Structure 1
Amino acid sequence: MPTDDFVSRSHILHRPFAARPLNIVRGDGIRLVLENGRSIIDASCGPSVSCIGHTQPEITEAITAHLHNNIAYVYSGSPHANSATEELARTLLADKPGGLCKVIFVNSGSEATDAALKLAVQYWNEKGQPQRTRFIARKQSYHGNTIGALCVSGHESRRAFYQDFMSSNVSFVDPCYAYRMKGDQETDEEFVARLARQFEDEILRLGPENVAGFVAETVSGPTLGCAPVVPGYFRAVRDICDRSCVEWGKTGTMHAWEQEGIRSPDIQTIGKALGAGFVPLSGVLLYEKIFDALSAAGSGGLAHGHTFQAHPLACAAALAAQKIIKRDNLIERVGSHGK
């Protein structure tokens, strides 16, 4: 396939080569405005990111105020903290939703997945079970494009070039995709029971004492057609994980697991709408027992970090975005409009 002339001349290595990308000069609410004045409705919010549109004066003001009155960058590996980072964490976790009590702020969903995997492995090391290094994920899933995230992603085309780097410590079970995978005469309850048996059989095949965690999306992305799970699926998964002492993580109500009437996953990744596209930001939320294992009884720290982790300016912008989402009742409106 020939490469577009603009793409050839550009100093940017664009992702697709065959067509010239349209030059976006500004945003206008939910619209992208081209240099010729034409506007395009951003109906998908990019990859489900720009959930409050492209123009929010409050976020511009929050970023400007933070730069004027605070500090742009603080290294998270130093013995320092910042008010913007602390306030965003408090906003997300003040009520300890489902027992989630701490957050790691990173820069993308892929980074969040990598951090979650490493956190699970560290947890089991702190608990005196270093042999727990196996992960179970789901076919047709997608958790990010870094090597670690691809290892637990069942997205075959994105894994294709990197098969030699894919971990042998990850195995895959069927997704809860009723449209394609539920039998013609099978009820939802029977479908859930079949998937639960397959999941538990995989744990037993690997040996429960070797499994570090199960990785799953609450609502899949376009890899699986943005499909929600059948009611009862995550309750069944939660019960199996509890019986087998397996950590449960979900990627990326405010939290989709709340609709199942169960407690939170042990480790949960968040992103996309966190910074609403105004800044790159994602996070890893963790359940109380994870923090407890790392703190008093463990090594007393997180064996993971990034240069731009918990970036204060990004957290200030994300805090403003979360305030808009709450002020405008967007979570409730999504629930009612989606029906």
Structure 2
Amino acid sequence: MELNRRQAMAAMGALGSIGFSSAQAQSDWPNKPVKLVMPLAAGGPTDVVGRALAAHIGRTLGQSVYVESKLGAAGNIGTEFVARAAPDGYTALYQTSGITIVPVQYKKLNFDPLRSFAPVAMPASINTVIVVSNDLPVKNFAEFVQYLKAHPGKLSYGSGGNGNITHLGIEVLLQMLGASAVHVPYKGTAPAMADLLGGSVQFMLDALSSSYPFIKDSRVRAIAVGGAQRSPLLPDVPTVAEGGLAGYAMSTWQCVLLPAGTPDAIVQKLNAAVNKAVMDPELQKQFSSIGVQLHQSTPAQFGGYMKDEVARWAQVAKSVGIQPE
């Protein structure tokens, strides 16, 4: 009996020690550099914003936050890497709204956008814009709609690939208008824009941060903003909703995620550091000039929004007949 009592006491002591060590590890976090995995191509808006935020976050945390690119499979390789990482706060993911669309694009995924991650923050969003070729004889959204309906199935639009927002966003638009057009998917929006400039396609939905230089130089024409609100960069360009399609709202966003199971104390600490970074006046000025809006969020707010977006895109894909490949 005495032996059993001693064994029980030893076991309780061991459990207590484990609990203390875990709590101390959380309170000490981070005590070494944090890896921020970037699954998308270098030089794009996501990469540029993510790297700038990483530097600010590192200064707040007192540890280096370094960006490591893990490219491939439209971002899925880097995303899966983080999903499989230890939930200790030392491997984070910088992703985009595309993570909520991948379930409708791919039959086989080795991660779940909701169950595989702990949401941290949504630090940035980018409005979208519908741009048309200068060869198209339309000056505004109303004229575009009229021309589109007068030429059913005759116009073509470019997208960054099957099932992404630049594809689904136009399909929703066409569905709401009761119109039709030919979809031409590309491997990214850059080649789609190149063909828009060349006249091979007549219109496209794109991130404002990507299209703005071409709009500014009058190489393409912006006829409507896709988001819920007008852009400060294009104050005279109305939203699609203002053009008569109430409820239409398409924007992209960027986010910070940790592996599922990461202690809440670490999630909250990283969230606070992200929220501090996005309020930096210099960063605000730098990114607003290219159409990127920085803003604060809580893990709960972002998690709820992400859940809504996954459901939204599943419904959109179903309504327009998109099947995962």
With distance in nm of label points 7 Å out along Cα→Cβ at positions 27 and 315 derived as 4.6, matching label from 1, 2: 2
If helix-only ellipticity at 222 nm (-39500 (n - 2.57) for each DSSP H run of 4 or more, over all residues; to 500) is computed and equals -11000, the structure in 1, 2: 1
Among 1, 2, which structure scores highest (criterion: distance in nm of label points 7 Å out along Cα→Cβ at positions 99 and 211): 2
Computed 2, 13, 25, 26, 21, 11, 3, 0 for P(r) over Cα pairs in 5 Å bins from 0, in percent, for residues 171-266 alone - originating structure among 1, 2: 1
Value 27, 58, 15, 0, calculated as P(r) over Cα pairs in 20 Å bins from 0, in percent, assigned to which of 1, 2: 1
Comparison of 1, 2 - label where FRET efficiency 1/(1 + (r/R0)^6) of positions 155 and 291 (r between Cβ atoms, R0 = 35 Å, to 0.05) is highest: 2
With mean count of other Cβ atoms within 10 Å over residues 35-42 derived as 19.9, matching label from 1, 2: 2
Ranking 1, 2 by mean count of other Cβ atoms within 10 Å over residues 163-170, the structure that comes out highest: 2
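Read the figures in this text as sums done on the coordinates, not as results from a lab. Values in this document were obtained by computation on a predicted structure and should not be read as measured data. Cβ atoms are built from the backbone, for glycine too; each structure is taken alone.
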